[in-house]
Each structure stands twice: as C-alpha cells, then as structure tokens.
1. I have -23500 for helix-only ellipticity at 222 nm (-39500 (n - 2.57) for each DSSP H run of 4 or more, over all residues; to 500), calculated from one of the structures I, II. Which structure is it?
2. One of I, II was used to compute mean projected area of the Cα convex hull in nm², and the answer was 20.4. Which one was it?
3. One of I, II was used to compute Rg and Dmax of the Cα atoms in Å, for residues 77-244 alone, and the answer was 23.7, 78. Which one was it?
Structure I
Amino acid sequence: MMTKDLVLGVVGSLLLVICVLVGVAFLTLLERKVLGYIQIRKGPNKVGIWGIPQPFADAIKLFSKEQTYPVASNYAPYYLSPVFSLFLALVVWLVFPLWVGMNNFGLGLMFFLSCTSLGVYTVMMAGWASNSNYALLGGLRAVAQTISYEVSLALILLSFVFLVQGYNLLEFSKGQEGIWFVCLTIPLALMWLSSCLAETNRTPFDFAEGESELVSGFNVEYSSGGFALIFMAEYASILFMSMLFVVLFLGPNIWGLVFFLKLVFLSFVFIWVRGTLPRYRYDKLMFLAWKSYLPVALNFLVFFSGCLVFIVYYY
C-alpha cells in the first residue's frame with residue numbers, strides 16, 4: 001500500500017510539473033499578445049494559427065543554440081544557478097492545495113517561505129559567478145529588493161495564519177466559505193499583490209533586469225539554455241504567486257473552472273502592470289518596503305493576534 005501511495009505521489013508531482021511548464025509556455029504567449037495590443041500591434045502571429053506554437057518554437061531555438069560561457073566566470077555556479085532557480089520555482093508548486101492529498105502537507109506556507117528565501121541565492125550566484133560588473137550590480141539589487149519584500153510577505157502571511165489557525169493552504173478554502181478574505185482585508189490584498197510584483201522582479205520593480213540601465217541585469221552573460229531556464233523560473237513564479245493570491249484572498253475552490261479563471265486573471269494583471277506602469281526609482285522601492293508596508297503589516301498582525309486572543313479567551 002505504501003508503494004502504491006509513493007507511486008501515486010510521484011506521478012501526481014510529475015503531472016503537476018508538466019502542467020506548470022505548459023502553463024509557463026502559454027503565459028509567455030499571453031504576455032507577448034497582451035503587450036502587443038497595449039502597444040497597438042499584433043504580437044506573435046506567424047508561427048501556426050494565431051501564433052499559438054510560438055513558445056515551443058522559441059524553446060527549440062533557445063535550447064538548440066550553442067551554449068557559451070565567459071572565460072573569467074566561475075564555471076560550476078554559473079551553470080548550476082539557472083538549474084537550481086527553475087528547480088525551486090517548480091518544487092514550490094508542491095504546496096498546491098489538492099484535496100486528494102498527493103502533495104498536500106500541513107506546513108505548506110512554511111515550505112513556500114523557505115523556497116522563496118532560497119531563490120535569493122540563485123540570483124546572487126548567477127550575478128557573482130558571471131564575473132561581470134553589470135551582472136554583479138543587478139544581482140546585488142535583486143537580493144536587496146527580494147529580502148526587503150520577503151519581510152512584508154511573511155508578516156502578511158502570519159496575519160492570515162492567525163485567522164485560519166493553520167499553515168495548510170486547504171484551511172484557507174474552508175475559512176472563506178462565508179466571505180472572501182479580500183473583502184475583509186483590501187489593504188493587505190493590495191500590499192500582497194505589489195509585494196508579489198517585487199518578489200518576482202516584475203515591472204514596476206524590475207531593478208534586477210533594468211534593461212535601460214543595467215544591460216539586462218544579473219543574467220547579462222547568459223544565453224541559449226541558461227537564459228531559457230532563468231526565463232522559465234520567473235514565469236513559473238508568476239503563475240505560483242497568482243495561484244497563492246487566489247488561495248489567500250479569493251475563496252478558492254480548486255475543483256471548479258472559476259479557480260483557474262481567477263488564476264489567469266491574476267497572471268493577466270502582472271502583464272497589464274508591465275504594459276502600463278513605468279519603473280520605480282530604487283530609493284522609492286526601499287522606502288515603500290520599509291516605511292510603508294512594514295508598519296501596516298505589523299499593525300494588521302497585532303490586530304489579528306488580538307482578535308485571536310479575544311476569541312480564545314472569551315468564547
């Protein structure tokens with residue numbers, strides 16, 4: 001029986017990873033189409049019908065190109081950091097709240113925080129191992145930005161842990177049967193969304209990849225397969241953050257089509273923001289994290305902990 005459960009868990013994990021990778025492929029197509037229409041052009045429409053096979057053509061092109069590496073680079077970390085980055089972006093999907101219990105475990109939110117914290121090291125390794133000043137500067141900015149916004153993310157998560165009294169994502173589905181959390185905590189939802197943009201290095205917080213000033217940032221020395229792996233890791237993180245927002249705030253019911261429509265809409269919001277907002281100034285980014293989001297998140301945390309104490313002792 002244990003062997004059967006193990007095989008079921010492995011097969012379920014592989015199916016989940018394959019579905020995420022296919023979702024990443026079509027998310028890149030969606031982004032190019034949406035940005036095209038925002039800029040009054042068509043986007044990819046030459047490969048196949050409406051350009052649908054375009055992501056697969058891009059993948060074949062990138063992975064079949066010659067892999068180069070800078071002579072002065074640190075060979076092992078330079079090659080391993082994109083692989084490790086994609087591995088983390090995929091393994092964090094194991095917290096996806098499946099009722100059947102294949103990947104479900106009780107400390108899902110703690111596992112998520114651990115994986116996102118490890119993601120800092122991949123960016124730092126990629127920037128340092130390239131042995132390029134531009135890449136190192138982009139990596140340092142990405143590390144500072146990610147660490148700053150992880151504090152806000154963790155405090156917001158703790159507030160909801162007090163609400164549902166558990167780290168399992170399935171608890172959020174049960175806790176939102178009456179009313180969605182976004183109706184109770186709109187400021188926290190907006191803070192979470194913008195912190196997700198900063199955490200995934202997306203516009204208007206894309207300082208790690210500021211093309212106009214950093215020559216593509218920490219991945220400037222990467223080409224072909226290495227660049228493709230970093231690219232896939234970023235979009236897998238976008239999909240995951242969209243899923244997590246739906247679970248935390250929008251009353252998830254993962255058996256219904258509505259859950260996936262919400263997830264696609266949140267992914268569209270990431271793209272929409274990229275097409276409309278200019279990049280922040282770096283000091284304003286840090287000011288927003290430490291002077292605005294941190295006090296608000298702490299106040300909500302104290303408020304929810306007080307509510308929990310009141311309920312426990314008086315009811």
Structure II
Amino acid sequence: MEAHKNLNNVTLADIRSLLLEQGYITDESVSMSLFLSLQLNKPLLVEGPAGVGKTEIAKVMARALQTDLIRLQCYEGLDATHALYEWNYQRQLLHLKMVEREQQSVDEKEQTIFSDQFLMKRPLLQAITHSRKPVLLIDEVDRSDEEFESFLLEVLSEWQITIPEIGTITATHIPQVILTGNRTRELSEALRRRCLYLYIDYPDFEKEWLIVRQKVPQIDARLGEQICRFMQQLRQMKLEKTPGVAETLDWAMALTALHIDHLDKAIIEQTLGVLIKDWHDTRQVQMSLSELLEKTGVYSKLDNL
C-alpha cells in the first residue's frame with residue numbers, strides 16, 4: 001500500500017494482505033473487524049486471554065498503514081491528568097525566574113508559560129493533536145477504574161478536550177482506536193456500545209503451528225509440531241495463568257537456542273519456567289507431565305523413530 005493512502009479506499013483484501021505482509025497470522029473475523037473499524041471510524045474493543053496477540057494487532061496496523069502508534073497503558077488509579085496532559089511546572093518556574101526582571105504584565109507572563117512549549121502531552125492529547133491519523137492503542141482498559149472509563153467514553157465520543165489555560169482542542173484527524181481487555185472486570189455497556197467488538201481465543205493447533213513457523217523459522221519441524229500439540233493439551237488444564245501464544249513463541253525460541261530437536265520429559269521440566277508463571281500451576285503441571293506427554297503423542301512418536 002502507498003504511504004498514507006486514503007484509509008477510506010482500503011478494501012477487505014487490502015487488510016488481509018497488510019496483516020500477512022507484517023507477519024500477523026490472522027483469520028477472517030480479525031480482518032473483517034479491522035476493516036469495519038476503519039470504514040465506520042469506530043473504536044475496536046478486542047478481548048481475550050493474555051498472550052493471544054491483542055496488543056500486536058495495533059502494532060501491526062500501525063506498521064501496515066505506515067502511521068504512528070500511540071499507546072496508553074491502563075492501570076489501577078490512572079486518571080485524566082496522566083492520560084491527557086500535564087504542565088511542566090519546573091520549566092515554567094525556571095522561565096518565570098529568568099524573565100522576572102523583564103517588563104511584562106501578569107497576563108503576558110501567563111500567556112507565555114501556559115503555551116505549547118510547556119505542555120507535556122500524554123497519549124490521548126498526542127493522538128488528538130497528531131499531524132495525521134494515528135493508531136491509538138488503549139491497552140488493558142479493564143485495569144482502569146469506572147471513573148476513568150467514563151472520562152474515556154466522553155473523549156471517544158467528542159474527540160475534543162478542554163484545557164482551561166488554553167481552550168478547547170478538537171482533533172483534526174480522528175485516531176484509529178484499538179482497545180484491549182483481559183476481562184479482569186466487566187466494562188460498561190456504554191463503552192461496549194461505542195465500539196465494535198472482537199474476541200480472540202487461544203489458537204487451534206494448525207494456526208499456532210503457522211504462527212510458530214512464521215516467528216521462529218529456524219525451528220526443527222518435529223519440535224515445532226510437538227510444542228504446539230503440547231500447548232493444546234496444556235491449555236485444557238485448569239491453571240491460574242494459562243500460557244498464551246507469547247509463551248509458545250518464547251518456548252520455541254528457547255528450545256531452538258538449546259539446539260533441541262524433540263520434546264522429552266527432562267527438557268520440559270528444565271524449561272517449564274518459560275511457560276508457567278505461577279508456582280501452583282508449576283506443581284500441577286509437574287504432577288501431570290507424563291499424562292500430558294502421552295496425550296500429546298510425544299512418547300509414541302519417539303518410540304517409532
């Protein structure tokens with residue numbers, strides 16, 4: 001696609017091609033959701049388990065559309081100040097100290113210190129004032145509280161903010177917004193209605209094997225297949241923190257770096273920390289490892305070699 005191509009002219013086939021060009025293994029639901037989000041100029045809310053590629057969608061879209069990615073990482077206690085702007089008080093005080101002997105009125109000094117050079121733009125203001133349409137990633141929105149969610153809803157509806165010392169700033173280019181959530185809390189109906197919705201689940205074996213081959217091309221084919229089959233069985237266990245595709249890729253790269261060409265019980269036990277990040281889960285997997293390997297078919301395959 002040409003740089004900065006008019007997004008209104010992007011077709012569904014363009015979206016599929018762009019994602020593939022960026023190495024993002026996708027399916028029809030993802031392509032369609034991104035296409036409709038672009039065409040309708042509506043935010044896309046992407047939910048699903050951790051590590052399945054939700055955040056990566058925004059990164060890939062920014063690269064594919066050859067525009068900037070602006071990221072707002074949400075967390076408990078996040079407020080409008082940290083999401084919109086702050087004044088650089090230290091620079092303001094230093095400037096006032098430097099000009100205190102100059103013949104300026106109070107109003108003139110205020111106009112100077114409350115200007116763009118002293119304004120620290122946070123992600124939402126950066127997106128609103130960007131010179132072209134950016135991709136705005138609002139990551140893990142469910143980690144913020146309901147008060148911030150209400151504020152965010154207002155920004156997404158109006159695409160303008162008011163800074164008391166300056167006035168109202170309206171977006172000249174409405175950002176392409178992608179929100180992600182892990183369902184740590186239920187989002188409001190108002191926010192959900194404002195967005196298109198996409199749920200990304202753990203991939204099936206075929207899709208995960210495609211992802212591994214794309215991201216770790218140097219991996220031994222037998223090892224890669226065994227890793228993906230093992231992960232499919234592992235996710236059927238009731239774990240506190242089920243490993244996602246990110247952990248699959250980390251494990252594949254780790255085993256490749258160790259020059260491993262097949263799975264066995266010993267190597268899994270030694271590298272389990274790449275996959276499992278909770279000690280209860282670690283104990284549970286260790287106790288079930290023989291059964292997992294049997295279900296994966298690793299033993300029978302090795303016996304036949």
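Where a number appears in this text, it was derived from the coordinates with a stated rule and is not lab data. On a predicted model such as this, the values are computed, not experimentally measured, just so you know.
1. Numbers: I: -23500; II: -14500.
Going label by label, the one that fits is I.
2. So the calculation was done on II.
3. Traced to structure II.
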